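Listed below are the structures to be examined.
Every read-out reported here was derived from the displayed coordinates using simple, explicitly stated rules and does not represent laboratory data. All of these numbers come straight from a predicted model, not from anything done at the bench. Cβ atoms are built from the backbone, for glycine too; each structure is taken alone.
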Structure P
Amino acid sequence: MKIFYYTASGNSLYVAKNFSCDQYSIPGVLSGNTRYVKDEAIGLIFPCYVGSTPTLVCEFMEQVKLESDYIFAIMTYGNTSLGALHHVDLMARKNGITLSYLNKVLMVDSSIKYFDMAQQIRDQHEKEIDKNISRICEQVNAREISVGKPGFVMGQVSKLTHHLYKKEIGDVDRKYRVESHCNGCGVCSDVCPVSNIKPGNPPVFRHRCIRCYACTHNCPKNAIRFSNEKSRARFRNENVSLKEIIKANRFNSTRL
């Protein structure tokens, strides 16, 4: 089995680490030369963005041909996923991928635009995260078949939310402000999955942001603020290290 994951605050990587298999970061694969993957089972694990699929994951499905009798996708989300699972299935089918299994895991919502991270962290135990991940792992390992159909309304919702998400990204990084205690360590650049940040003091944003918040959640000095953020608290999954986030998102060639 091979799993391809995309992570910004560690949630999706933590889910991937619960599987005993080879794991590869989607940004790393996209920055390399791999464009064909074959295995007895292939998984995609990534977060929900505005009720839809992250553009990086869409690019992966467009650019990398997956060949397997069992392909599954798991989406992490923190509040509501709306029609996101439908959008994942839609993007997969558009690119010749037939999903055998599709599911989601409720975790901490890392969107500082909408949520107080301190409260999200306090309340995460109520979401039974490990129990739900374990259940999904058992189902995947048993090669269960499960891809639900959302119906017309949620299908239209998923298309709308993805359109809104794509309109928002790009120069959304103009909403970031770097405080004076930034020490120019470069971590924000290292964890950015789209090479949007030039390291410096202060760092320079290049306006191709996908609003993943990796830079601000992983800043060692908590020096990167977002316009109208709900609190100064930041989040990284406690089971994932900063080193792992950097390894996952720094552009490099990933060999399969």
Structure Q
Amino acid sequence: MASADLTPLVTGNWKMNGLAVAEGELAKIVNGAAGLKAELMVCPPATLVASFAAAARGSAVAIGGQDCHAEPSGAHTGDIAAEMLKDAGAAAVIVGHSERRTDHHETDAQVRSKAMAARRAGLLAIVCIGEQRAEREGGQTLAVIGRQLDGSLPDGGTSANLVLAYEPVWAIGTGLTPTAADVAEAHAFIRKRLETRFGAEGGRIRILYGGSVKPTNAKELLTIANVNGALVGGASLKAADFLGIAAVYRSA
């Protein structure tokens, strides 16, 4: 299957934002999902996963978590297990986001363990990779994301248990975006590595782009070869902006 034939995935990462009243924005997203040739997902903070999953049940919008612990249970105060997210109604979980790697010093090995935990619980793992600005300016982008791919992905990756999200760290929340050529190069590199490691299945694993995606640049970014959707940060907090990005995939 060619990358262009994959069903796109547009995922909103709400990060540490959202109270119960935000269910109104979710309702707007659910109502606006009709007619899209893409899957939509919202990843709210853990406090909202259960209520959002209940509100979105039976709709075209899936709910995911933002992180999980590698263990299914135990003395890990403040953490949440992949099984708990599944039990709350989540379909997926983001692991290895740059803010987790930076703020919590998560290693590739830890990200890999979390991706394995997601699989154990029956969740889709959305594994994030991406370079820092100094690494980009030093010409190290492909070396960095190659190392992250090798260290962060468990064996046995398939389109059913794994999604990749390429997010240049310097583009997240800054308003800066790489050029279309830069994105194309990174995604082609990721696709080749996935196919080398997972064979034909590597061609079916979706690769999302993330980093200051908004309605005004979505068409340029999401129509690049090997870009199979988006991981959206701040612009996903407002239904109009999130749907404006997903509208790239609207049926004619």
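When volume of the Cα convex hull per residue in Å³, for residues 34-121 alone is calculated for each of the structures P, Q, which structure yields the highest value? Mind showing how you got there, number by number?
Working: P: 96; Q: 108.
Across P, Q, volume of the Cα convex hull per residue in Å³, for residues 34-121 alone peaks for Q.
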At a computed 21.1 (mean count of other Cβ atoms within 10 Å over residues 10-17), which of P, Q:
Q
Once mean projected area of the Cα convex hull in nm², for residues 66-105 alone is calculated for all of P, Q, which comes out largest?
Q
